[in-house]
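Please go over the structures that come below.
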Structure 1
Amino acid sequence: MQRFVLLAGPSCVGKGPLVRAMRMFYPELMARFKQLVLFNDRPPRPGEEEGVDCFFRPRGEIEALRGKDGFIVVDVHGELQALEVAQIQRILDSGLIPFFEGNPFVPGRLREAGLFSMFPSVSIFLSPLSREEILYIKSVPLGADLNKFVSEVQRRKLLHRASRQKTYLSLRDLEEIEKRCANALNQMREAWQFDHVIALHDGEGNDNWDAHYYPIGSARQAILAFASVLRGDDPLVGMDDPWTEDLIP
């Protein structure tokens, strides 16, 4: 499958562990993929490497790429990210498959810039809730607040991830978590524009990914679904029902 592959979803939904699990259980499939490296103005997280996870640059340097031919700049959670478009073609020319993993606003910006008409692509959105769960929450008597519900779901995951990375969380850490929680539902509004949606309840740090060697639960279902997409299986395994633009008001 010589297509540009994009995997996106809210922060801490489980994109990272899904990719790591795919490399472990589907090494031949994932060996064909080369991940895009974006410019980012935030500092590296623990374990991240320059030129592998991101090109970490001062904000002004990335801001200078805005409007420059061949670059697309996106504001994500107040961070600036930039993609060099030529990187996609270089990966294709090398015989590999360009792979993006990150925030859903980036694919949206690439779509607006016409990149999906330039490069055949397949996009997958990881959602912390399934379509059926969203419809249920919206139907609850007295009207449940979907935004608060999603924020709480993601807050637990983000706090769990942060506490694994740091012994003590600073006020700035907590503020960053709240910012990402508040933006989660807004990111889920992007899902209907993706080719496929996979509901994933086991976020980053969940034991279902690696505590038992073989993934179980929602983590396992997401792995099977993602592998199904990459192989081009029909019918696809574990896909959520199609999302529509009005699913999330």
Structure 2
Amino acid sequence: MGRDRPLVTEPIFPPPSAGHFALHYLGQSGVVLVSDRGTRIAVDPYLSDSVPLTRVAPVACLPEDLEVDHIFLSHDHSDHTDPQTCLAVMRARHVQIWGPPSSMNVLRGAGARPDRLHPLERGATANLRDVTVQAVHAQHTEDSVGYIISLSGRTLYHTGDSELSEEMFWLHSREIDVMLTCFAGRWEAMTAGQAASLAEALRVDVVVPIHHDMFAENRSDPDTLVTAIKARPASRASVKILNPGDRWVYPEE
């Protein structure tokens, strides 16, 4: 992939109708979100085989075809901050990359252009045309973050790669519609029961399990999350299970 590779001109992530947002699932913690005005952001895209584990999920798209305006990273582990993916996207288009300082240091050390890198610490907000992204606490690494993302008049919470923590419950006033929950029960992730308790406390409408399907060494059954949420009668949440490459529109059309 040379620097003279032509940009993709036809969008592979089309915008939804007014009042909706589209979510394209990339696998692991990776998603592309598209607002009703066509702003495209990615969170934690992992589109390579750089991690020394057994990848079992297909690559949803080539990195150079990830047609997004901005990339947000949750922390510096390589299945979330992947230099192979990020540098390939940067060569193909004028993308801006945001995330905690540790992630920016990884990409800077891999040769990424410093003017495209934007440190975003816990509590900070990025305002991107019609999309607002706020970094919030994630219980994983020293500066790991999750994201509260407002787009198309809706609010989405990407927990990042996080164990359950008290700080997450402080988000109950944010009127979150959709929660993307890191769920595996291994390697410092939430269990199904913990994710269900958080969904209940935050009064979310839909829970989308992530981080459970990429590697043979760390797979979990998302149906256990369905069962855990149904066991909490005060919860109003439903569960949307997606496969890599799936597109889902919220509210469902």
Structure 3
Amino acid sequence: MSSKNRVALITGSAKRLGKEIAKSVAENGYNIVLHYNSSTKSEVSEIKKEFVKFGVDVYPVKADVSKVKEIKKLFKKVKEKFGRLDLLINNAAMFRRVDFFDIDEKVFDEFIDTNLKNGLFCSIEAAKMMNKSKEKNLQIINIASLGGILNWVDHIPYSVAKAGVIKLTQLMAKRLAPKILVNAIAPGTILIENDANVNVIMKEKEKYPVKSFGRAEDITSLISFLIKENKYITGHTFIVDGGRSL
């Protein structure tokens, strides 16, 4: 039966939120292209064992999606393995604090390549495959960030890249319509179960009107809605932040 399943590629799907997203998509019956870069093969193997319990095929592929050449190789493997792609979730990203005066060309390029350029070129390759498909409900979902909306002055390269993701979502939605729906999700701080959550400053939750951070299911439930129910929403950025942006 797995050969008849729809196929999803989630970039950065071996860790943190990406892993939770991939798990949720697998539960929805999609075969999963499990993309990773820095994770070990043993870590990826354990994730594959977990996901195949949902009756889907899981295909791990290692690639550095900050490089266009590797993106092209990644999608070539997807085409050879499945011959189709129904869903792309651009999740792979990097995040760290960088003081304004410590930004140099190398640092800026690293954030742009990893957080913005990868989404553009993965989407180009995905759209090429999707445009040849006779299937309906083809979607691209970009994981943006609250940092692309608010002014995080300690994270300027990251915020600039994520703001670019939001604009890119609008542009792609208009260009790829009507065949492909393109939306984005901008999470606030998300706590991942069984994870160190090293970038989380716990006292920051007091700035959230709901006085708590989000959980993975706050994002995955929205993705489940989009891939199962959405037939008309495109070009939209869903802010999932407990009211932090108000």
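A short reminder: the numbers here are calculations on the coordinates, not readings from a lab. Predicted model only: the values in this text are computed from it and were never measured. Cβ atoms are built from the backbone, for glycine too; each structure is taken alone.
Given a value of 14.9, 51 for Rg and Dmax of the Cα atoms in Å, for residues 85-164 alone, point me to the structure among 1, 2, 3 it was derived from. Only structure 3 yields this read-out.
Calculated for structures 1, 2, 3, distance in nm of label points 7 Å out along Cα→Cβ at positions 21 and 69 is largest in 1.
Ranked on percent of Cα pairs over 24 Å apart, for residues 37-148 alone, which label among 1, 2, 3 comes first with the largest value? Once percent of Cα pairs over 24 Å apart, for residues 37-148 alone is worked out for each structure, 1 has the highest.
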